[in-house]
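In what follows, structures are represented as structure tokens.
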Structure I
Amino acid sequence: MEIISLQYPIVSTQAALSAKPKTVAIGHFDGVHRGHQNVIRHAMEAARAAGLQGAIMTFHPHPKEVLGQTGQYTTSLTPLAEKVERFRELGAHVVYIVNFDLEFASVTPSDFVEYVLRPLQVKHATVGFDFSFGAKGAGKPETLWALGEPDIEVEIVDPFMQDGDKVSSTLIREALSEGRPEVAEQLLGEPYQVRGVVIHGEGRGRTIGFPTANIKQEAAYVIPRQGVYAVMVQVDGKRVPAVLNIGVKPTFHEKLPEPVMEAHLLEFSGDLYDKSITVQFISFLRSEKKFGSIDELIAQIKSDAEQASSVLAAYNKN
């Protein structure tokens with residue numbers, strides 16, 4: 001799979017990097033959820049049917065971040081590197097990463113088609129029903145259809161529904177903020193995950209019999225609601241059950257500047273420091289709380305570990 005970074009306006013040297021006629025799925029695709037996967041599969045199927053190269057075009061950073069509409073968009077469900085991995089798994093031959101800057105934000109819908117899609121030899125474009133493009137999102141799927149004629153065929157994919165709701169990145173973010181990872185998993189098609197590196201923490205967990213891996217995120221992920229979770233941790237090629245806390249450790253601290261993420265692995269022994277791990281969120285167990293004594297905390301952690309073990313054993317049987 002080729003990964004090609006693009007800067008507007010597209011010059012001949014950029015276009016020449018992958019000059020074959022192609023089908024392209026276009027979108028930001030944060031989360032690469034089931035709706036996104038459906039759009040991408042439609043594009044890859046169209047490519048195979050027409051004997052074209054199958055490509056995906058995404059934009060980085062998030063348009064809302066560039067336009068100052070940051071809010072929740074300073075974080076991602078799937079940071080860029082992880083998103084590209086998902087594209088590979090979905091069969092893309094080429095991934096275009098368009099640098100979304102203020103100049104690109106001012107491009108008209110017609111210029112997007114004329115000076116981005118056509119130079120890249122796009123013969124078929126696949127977009128979701130709610131796709132927008134061009135300055136201030138003026139271009140809609142029907143706009144792309146009209147501007148693409150006669151040489152670019154446009155396919156508009158209907159919304160992907162789950163239990164009566166349209167699958168969307170916003171819905172996934174809401175589920176995570178409410179501590180409902182099971183809902184996020186249904187919408188994503190797999191557990192929501194965060195990747196990071198194990199760093200040195202305060203070392204307190206080891207002294208009370210529950211050593212924890214303190215996790216530094218490798219990118220700015222959307223972090224679920226604070227509290228205790230049953231999770232699966234991928235480390236050293238193994239998938240290990242664990243109980244994880246996201247919070248400010250109120251039993252020991254009056255106030256931490258930001259929440260920390262630490263996991264107690266239930267079936268693992270060995271040194272985790274500096275290892276890369278992936279945390280998959282399975283189930284929310286309880287909110288974080290302040291305990292009156294260390295003994296109360298130890299008893300609760302033991303209970304959490306037992307509950308997590310039971311939840312994960314049932315989950316892994318399915």
Structure II
Amino acid sequence: MINTVRGEVKKLGKTYIHEHIKLDLSGHKKDPDTNYDDTNEVMLELKEIKEKGIDSIVEVTNRGMGRDVLAMVELAEKTGLNIIASTGFYKEPFFPEYFYQLSDKELIQMLIKDIEEGIDGTGIKAHVLGEVGTSYNEIHAAEKRLFDIIGDVHLNTGKPIFTHTTLGTMALEQIQILEEKKVNLEKVLIGHMDLNYNLEYHLRVADKGCYLGFDTIGKVNYQPDENRINLIKELVARGHENQIIISLDLTRKSHLKKYKGIGYSYLIDTFVPLLIKSGIKEETINKFLVQNPERLLSIP
């Protein structure tokens with residue numbers, strides 16, 4: 001079963017695995033564009049992708065990132081999408097002050113409560129531990145502590161873990177921490193791997209059994225989509241098609257169509273046709289959008 005903000009479902013259909021519908025990182029980034037709060041425009045765009053065949057979205061905004069579960073419920077009701085909520089903490093410097101003040105045990109209990117009882121007294125249950133992250137080319141002590149805590153919550157709940165790698169770095173180090181905690185790596189999605197254009201690195205991560213998040217599609221300022229497609233083709237050719245999941249990770253108002261951005265429909269309107277044109281079979285793309293997300297998210 002999979003918990004959504006409107007209750008349990010068995011099937012997800014086509015899924016965007018790593019998204020935000022409301023997010024505020026502007027306090028640290030000092031950029032009003034990163035206060036992602038135009039929920040009306042988000043609603044219109046989500047309605048559009050629902051009409052185009054998308055059924056579910058995993059909302060990976062968590063504690064300290066401006067998470068708004070009531071907005072998730074409202075948008076789920078207005079769009080007809082399954083929206084899956086998350087819990088955890090992001091990365092430094094975005095941890096709330098209480099992350100440093102509370103003990104490991106208190107933080108573990110807090111996250112388990114988000115999963116088993118509901119977030120902030122709403123009764124709306126988180127299903128994903130994410131997005132939990134590390135810094136660029138390093139893991140701060142507080143981030144190592146976070147991964148240890150998340151490992152313990154996973155062992156208590158079985159919930160999948162979604163990570164954030166800054167520009168595709170520190171993936172293997174993240175995996176090592178989770179391995180040491182005895183986490184089931186088949187329930188781990190290593191995020192933003194598409195920002196690292198090193199095939200050997202991807203293969204080393206894939207060989208661990210994790211899922212690889214090609215989840216910043218369309219962010220061509222970081223990486224041209226041609227590179228993403230090349231990596232996907234190489235991974236598929238080597239037998240890893242059951243480990244690839246795709247998404248966009250829109251996080252700024254300027255990513256929305258109203259503000260001249262690519263919008264949520266870019267994945268299915270533009271990127272999927274590019275995959276097909278490159279020779280990737282539609283049944284393989286369905287694995288990226290349907291079977292792989294469902295397998296990762298399903299809890300017996």
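Any read-out appearing in this document is the output of simple, stated calculations on the displayed coordinates, not a laboratory observation. Note that the coordinates shown come from a computational prediction; the quantities given were computed from them, not determined experimentally. Cβ atoms are built from the backbone, for glycine too; each structure is taken alone.
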Have a look at I, II and say which one yields 1.9 for distance in nm of label points 7 Å out along Cα→Cβ at positions 175 and 263, as calculated.
I
The value 19 for relative contact order in percent (Cα under 8 Å, 6 or more apart) was derived from one model only; which of I, II is it?
II
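State the single structure among I, II that was used to calculate helix-only ellipticity at 222 nm (-39500 (n - 2.57) for each DSSP H run of 4 or more, over all residues; to 500), giving -8500.
Checking each candidate, the match is I.
Of the structures labelled I, II, which one yields 22.2 when mean count of other Cβ atoms within 10 Å over residues 55-62 is computed from its coordinates? Before the final figure, lay out each step's value.
On the way: I: 22.2; II: 26.6.
Derived from the structure labelled I.
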Which of I, II yields 43, 19, 18 [semi-axes √(5λ) of the Cα gyration tensor in Å, calculated]:
I
One of I, II was used to compute mean projected area of the Cα convex hull in nm², for residues 135-286 alone, and the result was 9.4. Which label is that?
II
